[in-house]
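Multiple structures are listed underneath, in structure tokens.
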Structure P
Amino acid sequence: MTEIKAFNRWGTSDIKIDDPGLKDYITLEPKIAPRTGARYAGNRFHKSKVFIVERLMNKIMIPGHKSRKHFKSSKHITGKASKASNIIEKVFRVIESKTKENPIKIFVKALENAAQREEIITIEYGGARYPKAVECAPQRRVDLVLRHMTQGAYHKSFNSKKQIEQCLAEEIMNAYNLSSTSHAISKKLEVERQADASR
């Protein structure tokens with residue numbers, strides 16, 4: 001049987017997810033054109049069954065606000081899935097040319113490296129508010145790391161000569177190499193340090 005490849009170019013059969021917590025939440029069933037049209041919307045946990053590359057595409061279209069500011073992440077948000085798809089394909093080509101490896105494998109490992117394990121909530125006790133460290137749910141771990149990767153890439157490409165494709169490729173490769181220059185890695189370390197202090 002012929003193997004389906006993402007963008008008709010990269011296979012996923014040899015990719016393994018080492019983090020047991022994320023195994024059920026990172027789907028590696030490839031699609032030639034990764035686009036479901038959000039048919040999963042409204043169904044609980046159903047987005048985790050969507051191909052992980054498509055979830056990155058969706059984050060490219062709607063990366064969310066950063067400190068209630070959208071202006072740095074609004075240039076490419078056109079609602080055009082074809083534009084997001086072209087960006088992701090170019091990103092993967094850049095990663096492939098620099099690492100000489102399957103870019104989806106690099107991307108999945110980067111997700112595992114940058115997914116935070118803890119986060120902070122605020123509890124109110126006797127009229128005072130206190131931070132409290134809690135474990136981060138697996139699906140939320142994937143959501144947060146995708147958000148941090150895309151926001152970090154948009155932040156670096158804003159008012160810069162660098163294209164979003166170059167910035168996102170660098171962000172993914174830095175997360176893969178556990179480099180603190182990656183926005184997602186630095187955010188993970190910051191949150192886990194705060195969670196450690198608020199125990």
Structure Q
Amino acid sequence: MTLTNRRIAILISPRGTEDPEFAKPKAAVEAAGATVTVISLKKADAKTVNNDLDPGSTYAVDKAIDEVSASDFDGLVVPGGCVGADTLRSDARVVAFVRDFFAEAKPVGVICHGPWVLVEAGVVKGRTLTAYPTLKTDIENAGGTFVDREVVTDQGLVTSRNPDDLPAFCATIVEEFAEGRHPAQARRA
């Protein structure tokens with residue numbers, strides 16, 4: 001499956017994004033031929049974590065959130081990490097950016113605590129998704145259906161629970177990004 005000529009955005013928090021949930025999806029879509037743009041709150045290096053507490057790596061940010069719009073991309077990845085996801089969902093610009101991917105019916109991959117951003121964006125209602133188990137109540141309170149599975153696909157939205165699910169998550173986001181827009185997703189946003 002090829003993603004040649006596909007432009008994929010991946011969010012990263014200035015600190016607290018779970019390293020494998022950022023690095024592995026990024027590598028998977030790049031290996032499939034996509035051009036990946038790393039986006040954060042500001043254009044400065046971002047520091048990841050492992051298991052939410054241990055230092056991870058440092059990554060260069062390509063664009064600040066103010067420099068991009070969903071129309072610039074064909075798909076989006078939202079990694080997890082408690083602090084990272086909480087920081088991202090606290091920023092109105094990020095929330096609007098994510099919401100716009102749904103309005104434009106573009107595929108979105110979200111893992112672990114990343115669905116907090118979806119809850120904040122108001123795009124969970126009527127959708128079936130998975131996440132880190134502690135997000136079950138948040139997802140259900142936002143009108144979504146939580147299931148405990150390795151990977152869940154719902155009209156272009158791909159979700160997984162944690163780093164153990166990364167092989168299935170990465171394969172599925174590549175498939176969904178290759179498929180492109182999902183018109184039913186826009187009608188439900």
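Here, each number is a calculation from the coordinates, and none is a lab measurement. Given the structure is predicted, the values throughout are model-derived calculations rather than measurements. Cβ atoms are built from the backbone, for glycine too; each structure is taken alone.
List of remarks:
- Structures P, Q were shown, and Cα Rg over 2.2 N^0.38 Å, for residues 61-124 alone at 1.50 was computed from P.
- Distance in nm of label points 7 Å out along Cα→Cβ at positions 13 and 45 from the coordinates reads 2.0; which among P, Q: Q
- Structures P, Q were compared on distance in nm of label points 7 Å out along Cα→Cβ at positions 29 and 157, and the highest value belongs to P.
- Between structures P, Q, the calculation of Rg/Rh (Cα atoms, Kirkwood Rh) yields its largest number for P.
- Test item: mean count of other Cβ atoms within 10 Å over residues 117-124 calculated as 12.8, pick one of P, Q: P
- For -10000 (helix-only ellipticity at 222 nm (-39500 (n - 2.57) for each DSSP H run of 4 or more, over all residues; to 500), calculated) the corresponding structure among P, Q: Q
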